[in-house]
Structure I
Amino acid sequence: MIKDLRSHTTLPAADLGRAKKFYAEKLGLSPATESPGGLFYLTGGGTRFTIYPTPNPTRGGHTQMGFSVNDIEATVADLRAAGVVFEEYDFPGLKTVRSIAKTGDAHAAWFKDSEGNMIGLVQLPPGADPA
């Protein structure tokens, strides 16, 4: 029923202005549209995400949005230079080295946005389809 429909991520923000500033200054993203109900961003390949205001401070500890990248080391370096702080992990099955973990044939890294939402980056192996 819905397998051919486009999907998008919706992220909560306790402070919409702070979130807008983070996404602009740290990630280089500007909302395509904005209203008191939220910020709407367009990203590659026709994908999109929304950030909406909420007083609810609860955030998931899991990856809430992910981006596929071609060169994770360069992307992590660029984002780090912009002030993004990456998560570091060291437990059975997941260890980061300079903020990057090898997960099977893929490489991944994670950071939190200004609102505590976990954002992931993944570099898939050559020939893998990110869709």
Structure II
Amino acid sequence: MSKLLNNITDERTGISYTLVGDHYLPDLIAPEISHNTIGRFGRERLSYLKNHGRVTYTNLLTSGRLNEHLHETDEAANDRIDLVSRQIAEREGITEKLKADDAMLWVQKMNNIRSRVTEIIRDELIYA
């Protein structure tokens, strides 16, 4: 280790230390953490990781990427739900004409599709 006034650097690891009182403490720099808004699916992913994916949760948390991961998961889930819902509605013949003719039936069918797609997305993205 080479001494520079109150600072030293470990030649093997490259970690620098500063003298504080009688002890040398490592000069740690916290990674920059993003502060994105987390939606419903991001919060579900967080809960899942805390309860069932402790290693992944800890790695993301300590690397400063947890918020980014949750935000990306939330965006991906919402995008997939919109896309797959539109595809299923088109395949099942749920159109704007149906919406104009029988709004309640259209709402029932769209809610049914959205529920099915949400379960698929949870299995693929949230609980994976």
Structure III
Amino acid sequence: MAELRYRVRLFLREGDEAARSNGLEPQQYLLMLAVRGLTNGSGAKIQFLADSLLIKHHSAVELVDRLEKRGLVRRARGREDRREVLVSLLPKGQRVLERVVQQRIGELRAGGRQLVRAIDAVLREKPKH
């Protein structure tokens, strides 16, 4: 378990560094990743983003505010429910996010086997009674 915890924390720390090296705060990167992860392409509701990042609604709004000011995301009202606020990536945001994602994939290719071995070791352990 200790090795797994170390590998997960290392992966997360490297992700934070990758975000910062591309001009994003780690939470901004995660929010943009959540927006991109939606398959319908119509935008993400603020509450969905807050839930995805395990943060409060108002914190998600603040993150969107900062990203919107930088021209990375756009807010739009829902078509069916005008009270709904949907967030989508702008082309500039897509480019920045893609740089971080490609860096992260490279890191996974380099160190992912160690993470997989740590997970495998935990799953192979016999339960102790």
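Computed from the coordinates by the stated procedures, all read-outs in this text should not be read as laboratory data. Predicted, not measured: the structure shown is a model, and the values here were computed from it. Cβ atoms are built from the backbone, for glycine too; each structure is taken alone.
Check the numbers for FRET efficiency 1/(1 + (r/R0)^6) of positions 34 and 98 (r between Cβ atoms, R0 = 35 Å, to 0.05) across I, II, III and tell me which is largest.
III
28 is what came out when relative contact order in percent (Cα under 8 Å, 6 or more apart) was calculated for one structure; which of I, II, III is it?
Of the structures listed, the value fits III.
Hey, semi-axes √(5λ) of the Cα gyration tensor in Å derived from one of I, II, III reads 53, 13, 11; which structure?
II
Which structure, out of I, II, III, was helix-only ellipticity at 222 nm (-39500 (n - 2.57) for each DSSP H run of 4 or more, over all residues; to 500) calculated from, if the result is -4500?
I
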